[in-house]
Structure 1
């Protein structure tokens with residue numbers, strides 16, 4: 001199989017990128033980040049998560065942020081919703097185009113992350129999906145720990161495939177395959193992607209790879225060669241998982257765009273503007289830019 005002619009990029013930096021920042025990020029900075037991403041050509045942005053502030057304090061302003069989102073035709077805003085309460089809050093904002101639910105392929109991680117089993121998490125999603133359907137909102141499902149778990153170690157490919165199929169069966173239109181701790185390698189990533197293609201079309205799968213061991217781009221490339229069409233990424237490589245010690249940030253959106261440019265794959269993002277966004281948010285957070293491409297372009 002060959003690479004797709006076009007790839008969809010979902011920038012997750014406002015939610016997944018910022019959720020683990022130790023200092024509170026002002027609402028104005030979050031809104032400006034989203035505006036910069038839109039200005040760079042991103043058409044899909046995960047802006048926040050409606051989770052309990054006790055567990056993720058950084059996202060306590062989810063409702064306030066959503067009601068101030070810039071109105072940009074052609075741009076899809078999404079948010080993470082863990083349960084009916086979160087879904088109700090998301091619907092009240094009236095600004096979202098998609099919502100996302102999350103589980104894992106690891107029982108231990110699911111218990112640590114959302115305090116239930118995989119089966120229980122899927123049961124919890126049923127009313128959320130019903131509410132989304134009534135509101136006409138598409139739902140994507142996240143599967144964490146697809147290439148390894150901090151508590152269980154290796155995760156069977158068969159388990160990832162099973163959870164992916166079940167998410168699609170209950171109504172998710174897309175499943176994002178998350179290498180939460182970034183331990184995957186190209187051949188394992190390719191094998192996993194092909195296994196999930198047995199139960200899903202390419203249009204129903206997204207790649208969500210963290211770069212802990214510097215393998216994210218190689219893993220993405222391996223999957224692109226098998227026809228992958230969607231990639232989650234985070235500008236400046238922002239991110240990390242509060243329930244996976246040692247997990248570094250998501251693959252940087254700038255690095256993904258540079259890779260896609262080199263492959264001649266269309267994506268619609270202006271690399272120079274995106275790199276400027278990465279430099280800006282890194283300065284706002286007082287941290288080094290996690291994108292190698294961003295650092296190179298900054299000189």
Structure 2
């Protein structure tokens with residue numbers, strides 16, 4: 001499957017990540033080791049899949065928790081599938097693949113492959129990470145499916161990068177890695193000029209990916225990057241982060257309040273982001 005197939009009638013790509021079950025469980029105060037908690041997580045994921053499969057052009061799923069929820073009634077959006085194991089992010093570590101599941105499986109279900117990579121050009125394991133991404137891309141090319149690389153720039157020293165340091169590292173990173181991907185999902189480049197510069201240095205499409213910013217900030221950033229060459233967005237918790245504070249007296253998730261939020265605010269947000277994306281001049 002090709003990335004262009006996700007657009008259908010849309011002008012831009014709107015992809016929602018539903019492959020981060022461990023982060024969603026943490027947000028809700030749930031343990032993936034307890035069956036009752038896993039049932040609550042599945043209930044929330046089920047609602048998210050149903051909503052975003054109808055509104056977005058693509059959804060990212062994981063083979064363990066969310067892929068099984070993609071039923072005939074929700075196969076409206078294209079499916080991208082997470083390759084790496086689900087665990088709390090360790091920027092220094094090289095991603096490990098999910099056992100007994102790979103690119104052949106994704107091809108057989110007419111999906112696209114997605115990998116998340118923490119990266120900095122000067123880090124100790126930069127070469128190993130590049131080699132891994134290159135091998136994934138080659139295999140995807142062999143299986144004739146596209147590969148979305150979500151690239152997260154970080155500082156190996158641990159402290160936050162200054163804006164100019166971040167921009168320099170991001171630009172150098174895309175120069176090194178773009179030949180190993182069909183498209184890149186990137187953090188906001190900090191300003192319009194940096195976004196335009198990214199586009200001018202890229203030979204492949206790119207999308208803006210959400211992080212820990214608020215929805216309003218992400219929405220404004222999306223407008224900026226669409227005006228400067230991005231083809232869409234990859235969004236996740238920014239659409240539903242508030243459900244983490246919806247608890248009952250015993251601190252368990254308030255499923256009634258969560259369901260109402262997902263069906264209203266969360267849904268309204270993805271509709272708004274798709275409208276902004278489709279109104280952007282290309």
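Assorted remarks:
- Across the set 1, 2, FRET efficiency 1/(1 + (r/R0)^6) of positions 137 and 153 (r between Cβ atoms, R0 = 41 Å, to 0.05) reaches its highest value in structure 2.
- When distance in nm of label points 7 Å out along Cα→Cβ at positions 41 and 233 is calculated for each of the structures 1, 2, the largest result comes from 2.
- When percent of Cα pairs over 12 Å apart, for residues 209-256 alone is calculated for each of 1, 2, the greatest value falls to 2.
- For distance in nm of label points 7 Å out along Cα→Cβ at positions 65 and 177 computed as 2.8, the structure of 1, 2 it came from: 1
- Test item: Rg and Dmax of the Cα atoms in Å calculated as 17.4, 50, pick one of 1, 2: 1
- Distance in nm of label points 7 Å out along Cα→Cβ at positions 81 and 201 - highest-scoring structure of 1, 2: 2
Read the figures in this text as sums done on the coordinates, not as results from a lab. Fair warning: this is a prediction, and the values are worked out from it, not measured in the lab. Cβ atoms are built from the backbone, for glycine too; each structure is taken alone.
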